[in-house]
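Have a look at these structures, which come just after this line.
The numbers here are math on the coordinates, done by the rules we state, and not lab data. What you see is a predicted model, and the numbers here were worked out from it, not measured in a lab. Cβ atoms are built from the backbone, for glycine too; each structure is taken alone.
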Structure 1
Amino acid sequence: MCPVTDASEQPARALPPGQRLAKDFPVLHYGPVPRFRPDSWRLVVNGATADGAEHQIDIETFSALPRTAVSADMHCVTRWTVLDNDWEGVGARDLMAAYPPADDATHVMAWAEYGYSANMRLDDFASPRSVLATHRGGEPLTPEHGYPLRLVVPHLYAWKGPKWLRGIEYLTAERRGFWEERGYHTLGDPWREERYSYQE
């Protein structure tokens, strides 16, 4: 668990229900930290793509996509919140513009190293604040925090934004991801405290 502040140190603005302010930026993930191999690294965009093709994007091609910056809080389902993170990377909307989904796509499965996955509605992925992040606070992500690429979807719990992102799969029907299959909520809105599947 992450150290948290006492009640007197809570921020003036409201946090989602059940959340407490973290003292630092916690490291929390499933499995070991993978080694980055730039020569073989690819971000795959597949599933219900507009052209029906699978797209394998190498690091140079990804780096040439339009860049964006997003300042956002991060809410972990384990009840910690980190305020005012400055993320930089490729906006999810810009990725979708370059590699669009088919007209009947409704959901996204975000894939990461070791087969980790997280599902979300296409509209959540397409939020103007969703970013495929390469930097935080003006510095490249550290390996423990997802280098070279992590998905950040600030309006959802942080498990919906996998570290070490390797794929975006467009879906025409909802399918549960790694933690969703293990009892977590399929939507994951922290302001509605959508933590567990029994709440669906």
Structure 2
Amino acid sequence: MTPFARALAILSSFTPADRWLCNRELAVRAGLPASTVTRLTRTLIALGYLRCDSSSRRFCLNPSALALGYRAAADIEIREAAHDRMRLFADRHQVHVQLSVRNRLDLVVIDGCCTNSIPAALQLEIGSRSGLASSAAGWALLASLPDAERDFLFKSAELHRSSDTTETWKHVRRRSADAIGQVRESGFCVALGESGRPMTMVSAPVRL
């Protein structure tokens, strides 16, 4: 099963902001040796999931890979149940509404309803990711989890943090604790101009 998991790690390395990635970038993002990435990209090309530009030796996702993602999003029951309500809320209040699910230590946007009141550059596209421990959506989700599961995810996020200093991580922990308290008290949390975006983010967990 290891080669299968590694191949998925390579496909998951692409984000909406990436059109082409080179072998070195894939190796860094997937946490794999460059030689392993080289072997797996050949297989993924043969299977139709990747395409290679021979002149630049860079890779992009082929339609076969995109079909997997869109099919998964289309099959999510909560997305189907929530979309009409999201559209109504977005139009009525002139805000951008998005629905995210957890993927490992990230939140991934699986649906969104936009309005003309928010510049397109500030709107998160389907497939966009945000940190579980460092975003309003992540805090809302964490607030809905049992204590043991939330602590496990926090510790995992801390172990996998990139270049964040200890002081930065302490701030993340304090900010997330405040937001979780907001969710428990009011059902939602508010982030003012955080996540690197000049807007107010309001997030709430969807309880099934």
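Can you tell which of 1, 2 yields 1.9 when distance in nm of label points 7 Å out along Cα→Cβ at positions 36 and 52 is derived from it? Before the final figure, lay out each step's value.
Numbers: 1: 3.7; 2: 1.9.
It was calculated from structure 2.
If you work out relative contact order in percent (Cα under 8 Å, 6 or more apart) for 1, 2, which one comes out largest? Mind showing how you got there, number by number?
Details: 1: 22; 2: 13.
When relative contact order in percent (Cα under 8 Å, 6 or more apart) is calculated for 1, 2, structure 1 comes out on top.
Who wins on distance in nm of label points 7 Å out along Cα→Cβ at positions 68 and 84 among 1, 2, i.e. which is largest?
2
Out of 1, 2, which structure matches -15500 when helix-only ellipticity at 222 nm (-39500 (n - 2.57) for each DSSP H run of 4 or more, over all residues; to 500) is calculated?
Details: 1: -1500; 2: -15500.
Computed on structure 2.
Quick check on the output: 1.25 is Cα Rg over 2.2 N^0.38 Å, for residues 44-123 alone, derived from one of 1, 2. Which one produced it?
On the way: 1: 1.25; 2: 1.43.
Traced to structure 1.
Out of 1, 2, which structure matches 11.1 when mean projected area of the Cα convex hull in nm² is calculated?
Details: 1: 11.1; 2: 13.5.
Comparing all candidates, it corresponds to 1.
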